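Rule-based calculations on the coordinates, nothing more; no lab input. Treat the numbers as computed from the prediction; the structure is a model and nothing was measured. Cβ atoms are built from the backbone, for glycine too; each structure is taken alone.
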Structure I
Amino acid sequence: MKIVFPELDNPIAKAATSHFRDVEWLAARRLDEAANYVRIGLADSMISGLDYPSRNVLITYKDHLKLKSAYFSSCFICEKDDQHFALADGGVNKQPTKEQLYTIIEDTAHTFKTYYQEQPRIALLSYSTHGSGGKNSDLDKYQYCLDQIHQHHPDYLIDGEIQLDAAVNPTIASKKTPDSPLQGRANILITPDLNSGNILYKSLEQFGGFTVAGPIIQGFEIPLADLSRGSTTDDIILTIKVIRSLL
């Protein structure tokens, strides 16, 4: 397995990649050079972003690599002690359409299921739970996604719109959503827009002490990663584990 990592000389990258003796690591002078390694088959995947803004990394991916569908998105894999879940989309789509949101859910569930070998339990997050907050423009998109998941992935558990506490806390769920299939045990958290997704993931990382992989970039023919410039060695190690599982 070969992975190109443009920032391979960065001390944090060096510390992380040293844990993976089974991976051949390739350096590159520029993002476009690294992406071309993937495009022509010299590398199986690409990890970048440690020293580059996300916009630069994502534009490079979009300009040089092939999509497998009409959309691409991102997800974060978050771990702390015995807790783990996926969060999307906190890195790409500002205001996803209902079709984009469905693709985000589908791709994130695939990433999660492939890495953890667990049944996806998907929460469509909102300030409202089952209509408690009145009408808003996100509800129609969520209803579309619910219908699509039920039709195409009947083995997935999904609920929404639902507040975060009811999605992840069984005690609170027993009060707010006693009939929910999630029962307060969601392992995939879907946010309605980029603002909420990005703020939530950084809050988990900075205040909650979670190790966070990614964002993992989904929707291309191969799995990719766009690291945060604040990524730690542990974040990158987890990112590599996820990418390796998806290849």
Structure II
Amino acid sequence: MKILLIGYGKMGKTIEQIALAKGHQIVGTINHSNTEELQNYSAANTDVAIEFTHPESAFGNISYCLANGIPVVSGSTGWLDQFEEAKTLCTENKGAFFYASNFSVGVNLFFHFNEYIASKMKDYKAYQVAIREVHHLQKVDKPSGTGITAAEGILASYKDLDGWIADNPEEKTKLNIASEREPDVVGTHIVTYSSEVDQIELGHIAHSRTGFAEGAVMAAAWLQGRQGVYSMKDMLNL
């Protein structure tokens, strides 16, 4: 594959290493210092773009790719208020768009089990459900996209909860997501069901970015020849 990397931070560089090791070609890298060079890429010279940037730039990058016939895989978080617009652009341009808040196979199995456990725990009102997520100091958005996805999986069963809330455990009508930022933490997500007598936890702890990057390259290969909007559930058949 001829891969364009949009975002060349820690994740972009890890994706580059894995893609090259698998025999793929990196046709270009775009970061904050050369954003104008994005216009040099199209379906003629790029098979797929892998986009990991910031909330303020993600939608523009995705829109450019879809408008110019480039299938795009995005893992940027914090921009999902424009997700429906991205889906519409994909349909209008007959494009291919793969989005995940987290590309780790392990995390997506965590999402799957999270939904299952929530579907069973909802009937046991003595247990208070909450989410805790911990990331490195450079992570801008709170809560994490992975934390929000976990919350959505719980809320699908907990109809009595009125959405999620950030860092406010006193608000009992909503699902609380507690965010912590610490040095050198790749990503930790813990769902807790607490009662007066015991506690149940489901968690995922990432030891490196390799799992995320491998999943993104896997998604880029899987997206080839497809049209539409996809997620890790589609690729992993969950």
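Please state which of the structures I, II yields 16.0 when mean count of other Cβ atoms within 10 Å over residues 7-14 is computed from it. Before the final figure, lay out each step's value.
Details: I: 16.0; II: 18.5.
This figure was derived from I.
To test your reading of the models, identify which of I, II gives -10500 for helix-only ellipticity at 222 nm (-39500 (n - 2.57) for each DSSP H run of 4 or more, over all residues; to 500) when calculated. Mind dumping the intermediate values first?
Numbers: I: -12500; II: -10500.
Computed on structure II.
Going by relative contact order in percent (Cα under 8 Å, 6 or more apart), which of structures I, II comes out largest?
Values: I: 26; II: 22.
Once relative contact order in percent (Cα under 8 Å, 6 or more apart) is tallied for I, II, the winner is I.
From I, II, which structure was semi-axes √(5λ) of the Cα gyration tensor in Å, for residues 31-118 alone = 26, 14, 13 calculated on? Working shown, then result.
On the way: I: 23, 17, 14; II: 26, 14, 13.
It must be structure II, since only it matches.
Give the label, chosen from I, II, of the structure having the highest value of distance in nm of label points 7 Å out along Cα→Cβ at positions 79 and 135. Intermediate values should be presented prior to the final figure.
Details: I: 4.5; II: 1.4.
Largest one: structure I.
Going by Rg/Rh (Cα atoms, Kirkwood Rh), for residues 111-190 alone, which of structures I, II comes out largest? Walk me through the intermediate numbers first.
Details: I: 0.96; II: 0.98.
Structure II comes out on top.
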